[in-house]
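Listed after this line are the structures, all set down as structure tokens.
Just so it is clear, none of the values below were taken in a lab; they were calculated from the coordinates. Bear in mind the structure is a predicted one, so any value in this text is a computation, not a measurement. Cβ atoms are built from the backbone, for glycine too; each structure is taken alone.
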Structure P
Amino acid sequence: MGAYWRETFQVGSAAVGQTLFFVLATLGVFMFFVGRWQEKFGPAQLAAIGAVFCGAGTLLLGYASSIVYVYVWAFMMGVSSSCIYIPALTVAQRWYPQKRGLVSGLVNLVFGLSAALLSPIYAQLLNYLTYNQITIILGLIALICGLAVAPFVRFPETTAPPEPETSHTAGAPDGDLTVSEGLRTAAFWFLWLTWAFTGAAGIAMIPLSTSFGLSKGLSAGQAVMILTAFNLTSGLSRLASGYLSDIIGRNVTMSMAFLAAGCAYFLMPHLEGLAVWCLLAAAVGCAFGTLFSVSAPLASDCFGLTHFGAIFGLVFTAYGFVSGPLGPWLSGVILDASGGNFKLVFCYLGSLCVISTIFIWFTRPPARAPHNSPLTIP
């Protein structure tokens, strides 16, 4: 809808691009609170609230009279995504404790690919329907479908916590950690820094891929192919990496993906050919998808599932508040200061991936004594 907003509200691309800031910032704030509220009110109630925000926000978007209304919509979408994403991840892992990587990958695959599949459809709808008609239809679909499935987003009815996987994770905790206990572990901060650095390196590829291709003399259509390669593997790798992490371990899976992304960034400005650049961008996309799909089961390995939503929500603040400035913004600053030197920018981003490889390797479950009181899962 960016082109429509620019033309209707007479604003530039920068103003439209601010919508992403509102989405990410809202995610950074509300992921933690949703994790807390989930423990009190249950995942079904949070999923229903997410559906209401999504549907109502889209319906209201049809009556926007300025770009400020679009920012309000972006805020509501951030709240909606938080209320849907955290409960979905938590519930899926509790239902399938021995396949947490696989189901986490599946949740992230659907969450990530939905926009890629539906955005072209939305673009075509503009040829047949008015903007207001589209927002009304989409808002009603989101509201009705979301409220219909929300009651099924529930924990399994058991009075014992899922058994932690120990086949590939040494030193798994005997009991689940509280939020304050999790914050005092090295594992939390290693995972937080991984999200900040790999998130920055991953999201930076989105604006840099096409500009890099254009700097190499490619046409706009050819340059977009680099971004397409990144987007495809970012989505498709989520299921594969989640499943792989159940077999060979979380740390190994993530370390291999991040190291491959670092090497891809280092090589990209030194090699020639569209196919090669697409392949290297795909490696970065694979690492970005792996970050999303494997971090959740790794966090539950380290901290348990009782307070998973709140702890993982705090981890997500690294992506919501740090990755943007550290990745796309600082990369742009380096490009401007160096006269468009992609070698320098890609070396910086590759270094972030390599550092993340070290951080995630040492993200291990802390030793933990079992709680004295029995645990009851709602």
Structure Q
Amino acid sequence: MIAFDTEFVSEDTYRPELCLVQVAAARHLAVIDPYAVEDLRPFWALLAQGPHETIVHAGREEFRFCRLATNRRPHAMFDVQIAAAIVGLEYPASYGSLLQRILGEQLEKGETRTNWRQRPLSARQLEYALQDVTHLLPLRRRLGEQMDRSGRTDWMRSEMADWQEDVERAETAERWRRVSGISGLSVRQLAIVREVWHWRDQTAAHRDWPPRRVLRDDLIVELAKRQTADPKRIRAVRGMERGDIQRIMPALVDCIQRALDLPDRECPGKGMRSSRPQLSVLGQFLYTALGCICREASVAPSLVGTVEDLRDLIAYRLGFATDESEPPRLARGWRAGVVGKSIDEFLDGKMAIRVDDPRNEDPLNFIRIGDHPDL
């Protein structure tokens, strides 16, 4: 097994800047300085080729660093944060919380605000950084034992495969749809968002800036709502009065005009989620039930799914789904086993929720209608 963690800075660059790599393998601990080691590709290739298991905590960026360097996944990746959620702990749980809950260890503090770009790093800073991997292997072993006892090892294997696919998909899918505030826009306005987003992304990559430094999401949405390529009206948007507006104005005008000239058939769709109002009502109500179901099954509700995931399941069960290419997330794999039957019983009117003891930590109780003919 190889456990590793990274320290990086992402506030002012297009991609996170790798500042330190901490590694634990067998009885060895090591720190790799990316500023001193010119080529880290041999290390990333080692992680990707196996036959070891790769242990991380909240390893999204660690996964992305490896994949960016090798175009391959870390071999047999195991995230202790996800494993803890599968055996019933909260999600997402901090590393310190898992150490205390599972191993009874206390994480030392003192360097949480370290500037990891700074060189040289002190011995105290390096010791602090190594804490992040020192206990990863014992955590993995303890969580593995719990999953074996509860029969959830296959759940973890499936979850890690799906999680990695989701991260990869997020890198290649229509990332512009993650712009906040676009849910109520028309297809023409979405076309403007798409064009401006692609220009912003290319500009940010070229300058090695965070995309928001080029143009904030809320300004992209506001420009889309205005549906105008007139420079005067663009400057009238609050937030567009900044000093460099003249420099970026031609590019913005071109983007917006391209979107306005686009044929209707080439405008992006509004997404695949059904907008039926009953889905919002049922989703909000049954999300409470979902939490109870998950706690009863000893799995973290926030790992199982969101309100949106639940709405997708309800739409699928009621025949309202707009995308039938595959069942929704809560109708697949181990999630279907945890929540599927109970949600079906709620939708069929065979199950109800009542308040048992309002002073109890779990005050709600499920009752089957057939067992209570007076209901």
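Structure above, values below:
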{"item": "Among P, Q, which structure scores highest (criterion: distance in nm of label points 7 Å out along Cα→Cβ at positions 103 and 327)", "result": "Q"}
{"item": "Which of P, Q yields -14500 [helix-only ellipticity at 222 nm (-39500 (n - 2.57) for each DSSP H run of 4 or more, over all residues; to 500), calculated]", "result": "Q"}
{"item": "Given 0.98 for Rg/Rh (Cα atoms, Kirkwood Rh), calculated: source structure among P, Q", "result": "P"}
{"item": "When FRET efficiency 1/(1 + (r/R0)^6) of positions 95 and 127 (r between Cβ atoms, R0 = 25 Å, to 0.05) is computed for each of P, Q, the largest belongs to", "result": "Q"}
{"item": "When distance in nm of label points 7 Å out along Cα→Cβ at positions 15 and 215 is computed for each of P, Q, the largest belongs to", "result": "P"}
{"item": "Mean count of other Cβ atoms within 10 Å over residues 23-30 from the coordinates reads 20.5; which among P, Q", "result": "P"}
{"item": "Given 0.15 for FRET efficiency 1/(1 + (r/R0)^6) of positions 39 and 199 (r between Cβ atoms, R0 = 25 Å, to 0.05), calculated: source structure among P, Q", "result": "Q"}
{"item": "Value 0.5, calculated as distance in nm of label points 7 Å out along Cα→Cβ at positions 31 and 319, assigned to which of P, Q", "result": "P"}
{"item": "Top of P, Q by relative contact order in percent (Cα under 8 Å, 6 or more apart), largest first", "result": "P"}
